[in-house]
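Right after this note come the structures.
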Structure 1
Amino acid sequence: MSRVCELSGKGPMTGNKISHANNKTRRRFLPNLNDVTLISDVLGQSFKFRVSAAALRTVDHRGGLDAYLAKTADGDLSANALKIKKEIAKAQATA
């Protein structure tokens, strides 16, 4: 299982761990990923995602999964989230 957020594309970063003696060794900063179930209002379904805590706050701020996916660039989304985004757009176009 990769350590990449399915909605924001946020992944591991690298940097230095600095000791008290100012020794520098390489380390990884991993995103805070959580397994969540988000509900689409348009489709009336729930979907499971592995999302960072920051992206989950953004989903709430933008007004839900449908609004978040509509405003997010396709390059940041996972293949699963991109498929759901297209289904939502198709459902909104027919409604």
Structure 2
Amino acid sequence: MSTDAGSGDNRMRKINVRVPEALLEQIEDEWERRGYSSKSEAIRDALRDWVDPSTELSDETLDDLEESREQRERGQTVSEEEARDRLGLDD
């Protein structure tokens, strides 16, 4: 979870945002459970992630990528065209 500090500029400006009622209800249910001190803090954190998304991959994804590389090196991969033929898929 990000914190409010870190951007180097702590000046805050207020904005008005309209969100669907269902989304607001989800935010109401989640912000405190996730350890935020306020809805505003949670939304600021979500906006920071949107502007600067995390590039960290999960261990599972990294394992899958390694397995894929190994399969390619062993010649165990096929082209998209061959995969489509094998699966009977048309364009």
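Bear in mind that the values in this text are calculations on the coordinates, not laboratory data. What you see is a predicted model, and the numbers here were worked out from it, not measured in a lab. Cβ atoms are built from the backbone, for glycine too; each structure is taken alone.
If semi-axes √(5λ) of the Cα gyration tensor in Å is computed to be 43, 19, 13, which of 1, 2 is the source? That value comes from structure 2. Looking at FRET efficiency 1/(1 + (r/R0)^6) of positions 27 and 83 (r between Cβ atoms, R0 = 35 Å, to 0.05) for structures 1, 2, the greatest value goes to 1.
With helix-only ellipticity at 222 nm (-39500 (n - 2.57) for each DSSP H run of 4 or more, over all residues; to 500) derived from the coordinates and found to be -10500, which of 1, 2 does the value describe? Among 1, 2, the structure yielding -10500 for helix-only ellipticity at 222 nm (-39500 (n - 2.57) for each DSSP H run of 4 or more, over all residues; to 500) is 1. Comparing distance in nm of label points 7 Å out along Cα→Cβ at positions 35 and 51 across 1, 2, which structure shows the greatest value? Across 1, 2, distance in nm of label points 7 Å out along Cα→Cβ at positions 35 and 51 peaks for 2.
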